[in-house]
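Student: Take a look at these structures.
Coordinate-derived values only; no laboratory data. None of these values were measured; they are calculated from a predicted model. Cβ atoms are built from the backbone, for glycine too; each structure is taken alone.
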Structure P
Amino acid sequence: MSVVTPFPGAYPRKGVATFERLELQRIMDLYGRMVAAGHWRDYAMDFAPDLASFAAFRRAAERPEVRIEKRPSLRAKQGAWALISEHGQVLRRGHELPPVLAPLERRLIRLVED
């Protein structure tokens, strides 16, 4: 009988932190509205074994204005979600995504006159 040797890298890595479909949909919805308002122009996503990160940029050549991070290992402690500023300061941390995104949502609210 012949022995089948698996091809290295053919199988997906196990244990990589990712965004779920509804989480990514909420983040991309916010990104689209921020682009339409002229705040952001580019984004990047990074996936590591312990971290999934979405970074939004004002210009492509700069540091990200904000990062939205999901760390599943902190789910039971201080919350898996974090909103991090351009300088690395944690602006908001929590167990649910909508309250963490609230400071960014407030930037889009405008008073409309009659």
Structure Q
Amino acid sequence: MNATAPSAAEYGYRVVWSSVDGEFVATCAEFPSLSWPADSQTAALTGIAILVDDVLTDMRASGEEPPLPFSRRTYSGKFNVRLPQELHRRLAREPAQQNVSLNQYVVSKLAS
């Protein structure tokens, strides 16, 4: 893990229109319980970034370890998926017909 504490700018944000709320709502991927509603996308993004910065300050003051931003996380490139045998059988057919591995087939499907 990187020894320097993450800043609010390193986290992943998203702003969407909420027809239920009638305004834009910003969220942070690493802090899924936080959100910030506002009349504009810019105000929502600014609000959530300030909120995350405040939460990070509080966490550090109380000795809590903040979540690692996705941008700093490392991944092995592997994950396991459990699926029913019949679905596995069906999924194996098409790559076999295309003369590619099931792994290559699934990666191409996930990438598209």
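Student: Rank structures P, Q by mean count of other Cβ atoms within 10 Å over residues 23-30 and report only the one at the top, that is, the highest.
Tutor: By mean count of other Cβ atoms within 10 Å over residues 23-30, the leading structure of P, Q is Q.
Student: Still on this model: Tell me which of P, Q gives 3.5 when you compute distance in nm of label points 7 Å out along Cα→Cβ at positions 31 and 87.
Tutor: Going label by label, the one that fits is Q.
Student: Can you spot which of P, Q the value 2, 10, 18, 22, 16, 10, 7, 5, 3, 2, 2, 1, 0, 0, 0, 0, 0 was calculated from, given it is P(r) over Cα pairs in 5 Å bins from 0, in percent?
Tutor: Considering all the candidates, the number was obtained from P.
Student: I've got another one for you. One of P, Q was used to compute helix-only ellipticity at 222 nm (-39500 (n - 2.57) for each DSSP H run of 4 or more, over all residues; to 500), and the result was -13000. Which label is that?
Tutor: Numbers: P: -7000; Q: -13000.
Going through each structure in turn, the value belongs to Q.
Student: Also, I was wondering about something else. Can you say which of P, Q returns 1.9 when distance in nm of label points 7 Å out along Cα→Cβ at positions 39 and 63 is computed?
Tutor: Working: P: 1.9; Q: 4.5.
Corresponding structure: P.
Student: Given that distance in nm of label points 7 Å out along Cα→Cβ at positions 15 and 47, derived from a single structure, equals 1.1, which label among P, Q identifies that structure?
Tutor: Working through the options, I get structure Q.
Student: Comparing relative contact order in percent (Cα under 8 Å, 6 or more apart) across P, Q, which structure shows the greatest value?
Tutor: Q
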